[in-house]
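Student: Next up: the structures, one after another.
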Structure I
Amino acid sequence: MVELRHLRYFLAVAEELSFTRAAALLHVSQPTLSQQIRALEKSIGAPLFHRGPGGPRLTPAGNALLEPAQRAVVEVIDGIRAVRDTVRSRAGTLRVGFSHGGAGKLTPSILGACRRAIPDVRLVFRELPVGGLYHGLREDRLDIALTRLPLDSERHAWTVLFEEPRLLAVAGANPLADATTVDLKEALALPMPMLAGCPTEVSDYWLLTDHRNGERPDARGGPVESPAEIAHLLEHDPSVVAVAPETLRRMPPLPSMHFLELCGISATKAVVACRQNDRRTTVMAFRQVAATVARRLVAVPATVRPAGAPEGTAGRGVSSRP
């Protein structure tokens, strides 16, 4: 019998094209994931992946299942979400996720302002890594996330709070530690962490894959998710470097970290995000309050990405209004 979790596991492997990365994304062991995929293949009566040295690749049966599986998972999650949204709208609860490097030092101000602005709403807080925030919204475990782009424009809506440079983080023992700047080309030649728990588009963004002709960097160490885990990896292996938002220079996960200006790369955008179709008054109020706080404390006007606009769109220059 095919179960929803079988389809979720299948889609994770199909997206990541790696049992190791898919297992990390799903927070299950690789043997468990492989066992569940084989159970799905047995139920269907056909292999779904070619397994080889180059990683798993979809078979014709896998390709045939891909779109129906995506549609089935989305429909079930949307149905559950509709029920939960109805219950939460009556209960007046918002689940708010944030990360160490998300909105940075604005986070306490935003959360405090929202408590004062919508006092009848119960705010439930969760600190998660960037990948956890992404999936928390998509899988209906969060209502609001103070996070970073990129996000899925078909599944998420957001307001840009501020922009800041992406820097290169290195350990004190790294040969670059005494430098102040580093060229992008030089950075691309250096080993980077193996980021876990993130969808491909998020890990690619922080690993600079779009500057490598689609190739991933030399990954060192075990899978890491949070800024603290990455910082400890860099301390353990000083040859490894990581791309980080400037926020982490002001509030580093380890005091021994060094941050270099990274030349030739676009800025990162901090956002307050929700699910694309979540139009509840409390959600919109939270986004407006967060945007107001950002405008008052940061010299960059916040902008709204309207429904259906592609990622990075600033709502045709329309500022958020409190």
Structure II
Amino acid sequence: MQNYDQYHAIVSLNNPFADFDSIQAAIDAAPADSSTYRIYIDKGCYQERICIRRNNIELIGEGAETTIICEAVCADMLEYGGQLASTLGSRIVEVDAVAITLKHLSIVNEWDYIENAKKPDDDPSKVQHKQAVALLLNSNSDKIRLEHVNLESYQDTFCTQGGRSHLKHCKISGNIDFVFGCGNALLEECDIVCRAWPSQTSVWGYIAAPSTSFHQNDGLTFLRCRVIRENGQVPKHSYALGRPWHPTTQFSDGRYADPNAIGKAVFIECQLDDHIYGWDKMHGLAPDGTQRNFEPDKDARFFECNNHGPGANHGGVKAELPEHERIQYLKHNEWSW
């Protein structure tokens, strides 16, 4: 029996005694102070996009299988004022605040990636910008906790653009760069699910696409995760652990791929199935306007440490994490806030 007394607001689609039938309305009702504001979300599919900009908010669902926040948005869709949504604008849930907790719920971007992929290339209705973010941790976010949360989409499922986040016992599903960004994220004991889709090439996707600044020590850390494939339908050697993302950035001498984004991605004591083939390259815009490749062994900080399974340790010359860094990660020194 749920004890509602511990919550400041109750959200439900069916309970007439609930405080709200919208998650965003409950968030907006939080007092304008620094107190912790706890919101319980009853079971149901909440068709809304939400944004959290108030610090110290907790969203607690009934369960990841029953409390679902969902909408269908991709980067190529028109939004307010006729503007394209863009990658970050395609998010279902955005966090741009400090000390936010999400538990026992799912965030699903329902945009139909599969149906779009089936369309012929000359079909004018085929979307070219297919990014569809489920959860965005924006640049003002920090001290973000997720426990027993499912994040589901295809391309660009989970984006971390700032601060520290800790995801534990979560499930993240996607195909292209579906854990990405410049933030400092620890994914601990999570399921990383590589999805099946009608790919026309032997490479089906990439898990991590970090754009970590070279001034920053930590980027995307996968600790004791299971890197698995959806429904056993993904072939061998079809997914990379990651590739180096150098975002196109405006500089004083032009617009080109950021040379300072030396992405950091680390897999420690993870189980890797045989659909993993190692790391891969990623193209970006050179200062002269041409395309160039950023290589995993030269233009990124990619490491493995004590992984197991048939997909482990294919990373080449940078496969092994230095011992002093491994000890640092295992102590969780960065996650004691």
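Student: Out of I, II, which structure matches 0.15 when FRET efficiency 1/(1 + (r/R0)^6) of positions 143 and 239 (r between Cβ atoms, R0 = 30 Å, to 0.05) is calculated? Present the calculation step by step, with values, prior to reporting the outcome.
Tutor: On the way: I: 0.15; II: 0.45.
Computed on structure I.
Student: OK, next. A value of -1500 was computed for helix-only ellipticity at 222 nm (-39500 (n - 2.57) for each DSSP H run of 4 or more, over all residues; to 500); which of I, II is the source structure?
Tutor: Numbers: I: -12500; II: -1500.
That value comes from structure II.
Student: Name the one structure among I, II that Cα extents along the principal axes in Å, for residues 15-198 alone of 57, 56, 26 was derived from. It would help to have the intermediate numbers written out before the result.
Tutor: Working: I: 57, 56, 26; II: 54, 36, 29.
Only structure I yields this read-out.
Student: Continuing with the same structure: Work out which structure the value 0.55 belongs to, where FRET efficiency 1/(1 + (r/R0)^6) of positions 263 and 287 (r between Cβ atoms, R0 = 35 Å, to 0.05) was derived from one of I, II.
Tutor: Working: I: 0.55; II: 0.95.
Structure I accounts for this read-out.
Student: Looking at relative contact order in percent (Cα under 8 Å, 6 or more apart), point out which structure of I, II has the largest value.
Tutor: Details: I: 22; II: 9.
Result for relative contact order in percent (Cα under 8 Å, 6 or more apart) over I, II: largest is I.
Read-outs throughout are calculated quantities, based only on the coordinates presented, and are distinct from any laboratory measurement. The model shown is predicted, which means the values in this text are computed figures rather than measured ones. Cβ atoms are built from the backbone, for glycine too; each structure is taken alone.
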